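The data blocks that follow each hold one structure.
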Structure I
């Protein structure tokens, strides 16, 4: 499982010309699921999302979490994070979780996230062609990887 966290001033997802998810200051998460991912990976990534101190305190140091600042969350499935680009010039998606299982994992991730926080949680649309707009704050971006 891979989560790409981007600290944003604002972000939105559009599908077929309609905005389906939009947040103000917070974290945009691109979530990539691999074949071997487990529910423990989901728990790890959610804990990291809610507690990683990537927002500035009064002195400008990254000392506050999205929970501390009562930020907002936008979660977007992105299977291309599971790609391997090690060989050749065409990405391989052999390690990506199959779509039907990935949809269940994505839904479980969202369910558990909403159980763990009262922060606003918006989403993209699993499997859809999405247009993602964002203003990256910093820029601040982190790739979180966890496999059991």
Structure II
């Protein structure tokens, strides 16, 4: 039989306190990191897509159908809209990538914390199984002893 199983007190001394990875991650974020996460979370939503779609439709409709005197970017130019849309892309892409990198770091920390919990659980399960094996052996010895007494 493998060595003596660890007692509950021994197992408790091996335990490190559980970490709240999400809280640790949040505390390490700078303001720019928080901005990047905010943008990353909001840009990938149907609501953001709807806002951009409606804004684009209004922009093009206004500049195609409004009276000539009030059009600010008349057809076929749309230069201002192209400039603005390119600027949106140029600013959002790096922010989204930074946000994804930050989320990836948090996910790695969560995976590490999960691994630590799994290791603890494995130790405890192994100890429980060893205790059960010992109990099983003791029960078999008791039964053997009782049978020997009856004979």
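Here, each number is a calculation from the coordinates, and none is a lab measurement. Note that the structure is a prediction, hence the values are computed from the model and not measured. Cβ atoms are built from the backbone, for glycine too; each structure is taken alone.
Observations, loosely collected:
- Origin of the derived value 12.8 (mean count of other Cβ atoms within 10 Å over residues 77-84; candidates I, II): II
- Comparison of I, II by Kirkwood radius over Cα pairs in Å - largest value held by: II
- Origin of the derived value 0.7 (distance in nm of label points 7 Å out along Cα→Cβ at positions 29 and 45; candidates I, II): I
- Test item: helix-only ellipticity at 222 nm (-39500 (n - 2.57) for each DSSP H run of 4 or more, over all residues; to 500) calculated as -7000, pick one of I, II: I
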